[in-house]
Structure 1
Amino acid sequence: MIVEDEKVLHNLYKIMLEDTGYRIIHTYDGYEAMGKLQEKKPDLIILDMLMNMVTGDTFFLNIKNIPEYADIPVIIITAYSEKKYTNLKKTDPNLIFIEKPHLTKERLLDEVEKKIDFSCFSN
């Protein structure tokens, strides 16, 4: 699931994940993502922090407090430093941050593959 309100970035992540065989659930804010979670539980969430309606950190903390969603791996892609969100790492020590200036297709695919493989073994 991609949760990103900026269409340009949303489409960039979609393009980066093309040809991987992953099915993508598209959502454009945290509120919409919560609704889609009830329809289909994703294997992984790629999450933006700065969004309208429900911010990324609020969405993240919400799902980590719902037992049926707490085990979903999350990759946060943000313009801010990971240091700004150290409290989120306390909630999920396996949380991955990628700062937007350091985002590459290879990095994103590597982190997705690690998280998908990890989640298969943790269930």
Structure 2
Amino acid sequence: MGGDCITTHLVPLSTGIDMVEATMRIACGEIPDLERKLEKGSAIRYFSCPVGTIVAIDGVEEARKIKGVREISFTKQIGDTFKTVGSSTDRVGFVIAQADSAEDAVTICEQVCREIRITVK
């Protein structure tokens, strides 16, 4: 299974296939349901942040209202120190979007990344 929300979010949002359930069924010797139920696009983008202590995260509520946004999540909070990205868990957070095409989903994610402002000191 793919990490970074590929299996848990992106594949189901674009195909309608529950990859986690399918993997469990295979592990149990059962036949998984791999029939495509959706013809959509999905995308994920990670928030960029300069090195420092996070003092504010603004624009989140406005960004959640953008059509196609399925999830906005943060792994760091105000008061946390951001250094550099060495692994997935080092990221500040991400946005996941769903649209009629992958290109449109990417556009939504990029719009959210412009809307959300992370201030560090």
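With distance in nm of label points 7 Å out along Cα→Cβ at positions 48 and 88 derived from the coordinates and found to be 2.3, which of 1, 2 does the value describe? That value comes from structure 2. Structures compared: 1, 2; top value of mean count of other Cβ atoms within 10 Å over residues 24-31, i.e. the largest, recorded for 1. Out of 1, 2, which one gives 14, 37, 30, 15, 5, 0 for P(r) over Cα pairs in 10 Å bins from 0, in percent as computed from the coordinates? Attributed to the structure labelled 2. Give the label, chosen from 1, 2, of the structure having the highest value of percent of Cα pairs over 13 Å apart, for residues 16-63 alone. Of structures 1, 2, the maximum of percent of Cα pairs over 13 Å apart, for residues 16-63 alone occurs in 2. Sorting 1, 2 by distance in nm of label points 7 Å out along Cα→Cβ at positions 8 and 112 from high to low puts 1 first, with the largest value.
Given that helix-only ellipticity at 222 nm (-39500 (n - 2.57) for each DSSP H run of 4 or more, over all residues; to 500), derived from a single structure, equals -7500, which label among 1, 2 identifies that structure? Considering all the candidates, the number was obtained from 2. Figure out for me which of the structures 1, 2 the number 24 belongs to, where relative contact order in percent (Cα under 8 Å, 6 or more apart) was derived from the coordinates. Of the structures listed, the value fits 1.
All of the numbers you see were taken from the coordinates with simple rules; none came from a lab. The structure displayed is predicted, hence computed values, not measured ones. Cβ atoms are built from the backbone, for glycine too; each structure is taken alone.
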